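What follows are several structures.
We did not get these values from a lab; they are worked out from the coordinates using the rules stated. Model, not experiment: these values are computed from the prediction. Cβ atoms are built from the backbone, for glycine too; each structure is taken alone.
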Structure I
Amino acid sequence: MDLPGWARFRVNRRRRSLWGLSAAALLLSVLGMVLCWLNPVIKAPLRLGLDFTGGTQLQIVRQCTSDCSGLTVSQLQDRLNQLTLPDDGPQRAPSLAAAAVQLLDQGKTVLLRLPTLSPAQSQALSADLKPLLGGIAEGGISIDTIGPTLGVQLLQTSLVSLLVSFIGIALYISVRYDRIYAVLALLCLAHDVLITCGVFAWLGLVQAIEVNSLFAVALLTIAGYSVNDTVVIFDRIREKRAQLKELPLTEQADAAVQATLTRSLYTSITTLLPLLAILLFGGQSLFSLALALTIGITVGSWSSIAIAPTLLPVFSRR
């Protein structure tokens, strides 16, 4: 039988393979988050940054004559273990044994994540590290302190914002389309968010990459982008159901995917190009945001093309 052009790309014919790929990615994501939770240093599904945990971040730009690569993380950690900070009034100085140390820009920038320090303690720490660093550039010290109470509030606000966005999306799709479509949209949305979090869980374990408030912004952006792509597919499926009444729902869904495939790919690629530029040239402060958006948009395009249209015939039968 000669098939029309739209029938040459049939996701429902390969739906078990597509589901298997997504299931493997979800299992790896959950495994990474569980390992993060069991890690005695992280103790959370993701390695939370300063915005959520509270503390002091000290960033020092070194003044190197030629090469800054001679300094190592172990040297800095040994120095921090030996250092005794002055007490802040009645409160004893915190221990620096659990401080997180990073060397950026080939050793030119030193990033320290520490317990909450007073201004005097931060200055004493900078002065003590100055001989080891070999000089500090003028204006090269940046100190950010967030209290633990504010960190908890930011974490709670981020989770509530994500939950409210999920509820709003479900209500809109239920009114605009059908409850089955709302369930599928939420499943795809949870699929995209969970895989993005899973990648960052593994990055937190392997590369000590932390998530901050910008990561919460990225998740909200991913939710909106993913639902927008899925709604386009749903809208086209509804059109094809009216046009191709003689065909089963699987064929109608395949026709809708084929009709929107070029649009979905072009939209995703044009969105990813500036994100890749930020990843390569945007610096450390925007790296996590750009990486989360890149992963989320890629996975969101996958779920809109390969997951939602293949689950719809199954849900409709039941």
Structure II
Amino acid sequence: MKARRTDPATRLTLVWLSQRFDWRPALVIVQPKTLIRWHRQGFRLFWRWKSRPGRPRIPIELRRLIREMALDNVSWGEERIANELLLKLGIRVSPRTVRKYMPKRPRGGPRGDQRWSTFIRNHASAIIACDFAVVITATFRLYYMLMVIEHRSRRLIHCNVTEYPTAEWTLQQLREALPYEHQYRYLIHDNDNIFSTELDRSIISLGVNVIETPYRSPQANSICERAIGSLRREFLDYVIPLNEVHLRKLINGWKRYYNRSRPHMSLGPGIPSPPEHLPARLQPTRHRIAGNQRVKGDPVLGGLHHDYRLEAA
């Protein structure tokens, strides 16, 4: 009968038995040096597993949450999800780690991450900007939306829509956007015919200097242009307004979400008007939520986006 080689189970059993009694006198199947070699091989395998390279994987609950946030919010990228986790849940995860666990999406879509510098950074708190955008309803009627944004906080201070924009209507909207004791000193707008000379004079009488951007230079009003682009990419591209009333309701809902829930990279990241339920500090452990808390995601804007927060478990 041909002798068979010992299998790994037999080897492990012999190594385990060698820790319990003096095995050398009783050893018959193998040579002592063979058993010692097996023990050394097991020792090397143990430390290879113990010293495996790379960072440890984040908890499976956090991986599932990242995937859920990416699937529920189709326009969010890794930086947006990382900011949402940091500001709303107190979990610090790098965007690269978030990208690793996000579901793969087909390439070729618009990135929307162009780089631009703020206009007169030292005076951002005194600058507001405005611009118009065209929105088409379900009946193919064109409406014009006016957006007014504050440069420093990125807060939308006024939004409204109309079918027939005029200089008088625009002036009234700007008056409603400026509080009685405002601190603004500059208003940026383009060279559209709606911004007439009489309108600029009325704005100057309110204590605000008017700055007109050069022709064909949208980057001169980059902050307002970017806010309008975010509105289109993250909201209007996914809904069809029915009429003017419906469109105004959608715009007001976006304004509340933009000011109170949406993280902004340009703020550090931060939120223009942060709510009170934001965590005061980070989680005690890097990638885990405290045992007495759980994540609550409230759908906003019809479920297109979600507002995440911590609540008692």
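Annotations for the structure displayed:
- For -0.39, -0.87, -0.97 (log10 I(q)/I(0) by the Debye sum over Cα atoms at q = 0.07, 0.12, 0.13 Å⁻¹, calculated) the corresponding structure among I, II: I
- Computed 25 for relative contact order in percent (Cα under 8 Å, 6 or more apart) - originating structure among I, II: I
- Source structure (of I, II) for distance in nm of label points 7 Å out along Cα→Cβ at positions 242 and 266, computed value 3.5: II
- Here helix-only ellipticity at 222 nm (-39500 (n - 2.57) for each DSSP H run of 4 or more, over all residues; to 500) was derived from just one of the structures I, II, and that gives -10500; the source is II.
- Label whose coordinates, when distance in nm of label points 7 Å out along Cα→Cβ at positions 74 and 250 is calculated, return 1.4 (choices I, II): II
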